[in-house]
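What follows is a set of structures for review.
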Structure 1
């Protein structure tokens with residue numbers, strides 16, 4: 001199975017930031033984070049799939065091959081054909097990429113990072129996507145807004161879209177499979193729907209970006225149901241804890257081995273800084289090359305300057321636990337304690353964290369940070385919680401996972417824990 005990615009450059013610089021779901025700077029906080037994330041995606045994937053190919057345009061080849069020298073095995077410029085497509089409709093570049101595949105493939109979005117090969121159930125699937133999004137219970141989702149517009153204004157939309165109950169749609173953070181006949185049929189339907197709806201979408205104002213998920217994700221789901229084509233999913237559950245597991249970058253390398261920085265995650269400072277820190281630590285030559293490229297334009301990125309002042313904190317932790325294989329190794333082989341500039345006070349039976357970022361009351365699982373006043377392993381903290389019967393309704397495995405997430409958040413986000 002060929003593993004591929006795509007990049008259409010037009011939205012990167014020309015997208016209108018007032019349009020919902022726009023991809024100005026790839027949806028990231030700034031251009032620097034955008035390049036860092038795309039590089040980290042390529043580099044983590046190519047560790048396991050060295051024949052990774054990129055479908056892009058002439059600008060993409062110049063940037064990623066000639067300037068940044070990312071290790072894509074092959075570059076294609078088929079997306080040059082999209083010069084006249086509105087930059088808000090970024091998903092069409094993915095449709096174009098799917099449509100030219102002649103062999104089984106897996107397309108991976110460039111905001112996805114992996115820490116192992118994809119499982120056989122993904123590689124061997126007839127059709128596979130990342131996950132199934134249940135949307136029927138939400139009245140104000142992008143799906144609902146777009147569908148309301150279609151029903152009232154787009155008589156040119158295909159029947160399969162207009163009559164959709166909009167109950168669920170596949171998230172296509174990854175997409176592909178071995179049933180090329182069905183996939184090509186889907187691509188033809190998507191291209192036809194795109195062209196039939198294009199003029200109407202252009203009249204929709206600042207919601208036109210919301211239609212990407214209609215002609216890409218919703219259409220695929222409806223078409224698969226119509227033709228009784230089973231879709232397999234990397235993430236098999238819609239449970240919130242399961243979704244969080246696959247979208248939490250600081251824990252993913254130890255647990256899910258996959259993370260997708262979809263939607264608003266790209267706007268979170270801690271997510272962006274994690275990507276920059278990891279790229280600098282794991283792939284320093286590529287990191288330096290990106291910064292050299294940006295320095296030529298003389299543009300300063302205040303968010304990055306501020307966050308890089310905390311890099312040494314990350315380095316101290318990641319240089320120790322970065323090579324741990326899984327949760328159990330992190331929880332048993334290393335000791336953690338409160339950071340030197342943090343301390344906990346007890347006031348009127350409540351606990352308060354004092355840190356350089358301010359003073360705040362500890363609630364929920366954060367109360368158990370008191371057990372890190374002295375150096376402790378995560379496993380020892382779990383045993384203490386069980387021994388004192390603080391949470392009698394939870395199993396040891398549930399406590400183990402929750403403490404792990406608390407530790408990762410406290411190490412990398414609130415920075416109130418450190419490694420001894």
Structure 2
């Protein structure tokens with residue numbers, strides 16, 4: 001028969017070799033022949049011995065690579081797996097399981113080298129099911145994250161990133177529920193203000209069977225939510241435990257009460273409690289202080305009057321101490337942690353005025369917007385005029401502006417000027433100007 005298995009040497013166990021048929025003049029199929037009419041087989045197809053319809057990929061199968069394209073050349077497969085033997089082993093496993101058909105050359109009566117693989121009908125069905133589940137999961141997530149003023153602009157970027165990551169493909173049948181849970185967590189984050197929430201509490205609400213540990217490191221729900229938090233804040237996806245903790249705290253999630261701190265200098269609150277008295281003593285000694293969430297929970301920091309200057313870079317605070325300046329300073333050290341927002345709110349509630357500044361780049365503008373929205377503060381030397389003077393004076397480190405532009409809520413002209421100039425100016429380059437300003441601030 002035309003499609004009968006061929007008795008070739010070298011055919012892997014669990015696979016069969018069948019001739020590659022060609023079309024005849026009548027539209028039917030026939031064996032390939034040479035000009036003299038003799039059968040001439042130059043290629044064969046390897047298929048599974050049993051014509052099955054699997055729905056689960058074999059353990060260790062590289063889903064994104066397999067399901068990205070219906071056909072792949074052998075050279076590409078070898079490059080992906082790093083070695084011919086590894087590629088052959090993976091290909092044979094997928095062939096034996098019924099996911100791919102391998103096209104191989106043939107020499108006399110022996111199986112020759114492979115040239116490509118292509119999906120079987122089972123794989124096409126699997127891929128279509130996977131795409132539908134992914135689409136359903138994405139739509140469900142969008143519904144959860146939909147707000148009165150529309151869908152947040154970062155949601156589509158997050159969903160695209162999740163698809164590329166392969167996190168849902170590891171458990172395709174549960175993908176929709178997992179992504180919906182992640183969307184529910186993201187919707188509950190105090191991204192634009194509101195009270196911080198504990199990570200365990202957030203996990204207990206939406207983590208399902210894993211409960212309060214569903215957002216611990218190493219869990220897929222945690223990875224999905226962190227990717228969403230990174231997209232929402234314009235931050236890179238965290239790779240280390242410290243980076244993950246910093247991202248959690250920047251979106252209002254408290255991992256614990258002691259690991260995250262806020263750096264301050266020259267804070268002289270009313271000495272009504274132990275922490276306040278220690279702050280006063282360290283200010284007198286010109287020493288910086290790291291406050292934890294536990295410090296702020298146990299002792300309120302009250303400064304009824306005056307201005308507290310907030311900067312993004314610790315070097316500004318350090319230089320102010322080196323110069324002997326007495327201006328009260330809080331440093332966010334990049335994205336503000338929850339403990340930083342807590343301190344600023346305590347200061348505002350006690351009657352202090354908060355003035356913030358950061359880097360003249362798009363992440364810096366985004367950070368400032370979040371702080372202003374959550375705390376209700378003004379800015380210092382963080383406007384269009386300061387940026388224009390810095391550019392004119394050459395205080396530019398030749399770093400181009402990168403990332404998505406943000407509109408400065410407090411000064412729209414600043415964003416326009418930054419787009420026109422296309423350069424970033426970081427705080428360190430303005431350090432003399434900043435210190436001169438702080439030198440005229442009354443303690």
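Computed from the coordinates by the stated procedures, all read-outs in this text should not be read as laboratory data. As the structure is a prediction and not an experimental result, all values here were calculated from the model. Cβ atoms are built from the backbone, for glycine too; each structure is taken alone.
Here P(r) over Cα pairs in 10 Å bins from 0, in percent was calculated and came to 4, 17, 20, 17, 13, 10, 9, 6, 3, 1, 0; which of the structures 1, 2 was it taken from? The structure behind it is 2. A value of 4.0 was computed for distance in nm of label points 7 Å out along Cα→Cβ at positions 211 and 347; which of 1, 2 is the source structure? Label of the originating structure: 2. When distance in nm of label points 7 Å out along Cα→Cβ at positions 11 and 363 is calculated, the result is 5.8; to which of the structures 1, 2 does this value belong? Matching structure: 2. Computing FRET efficiency 1/(1 + (r/R0)^6) of positions 243 and 291 (r between Cβ atoms, R0 = 30 Å, to 0.05) across structures 1, 2 gives 0.35 for structure 1. Looking across 1, 2, the calculation of relative contact order in percent (Cα under 8 Å, 6 or more apart) that yields 16 traces back to 1.
Largest in distance in nm of label points 7 Å out along Cα→Cβ at positions 163 and 227 among the labelled structures 1, 2 is structure 1.
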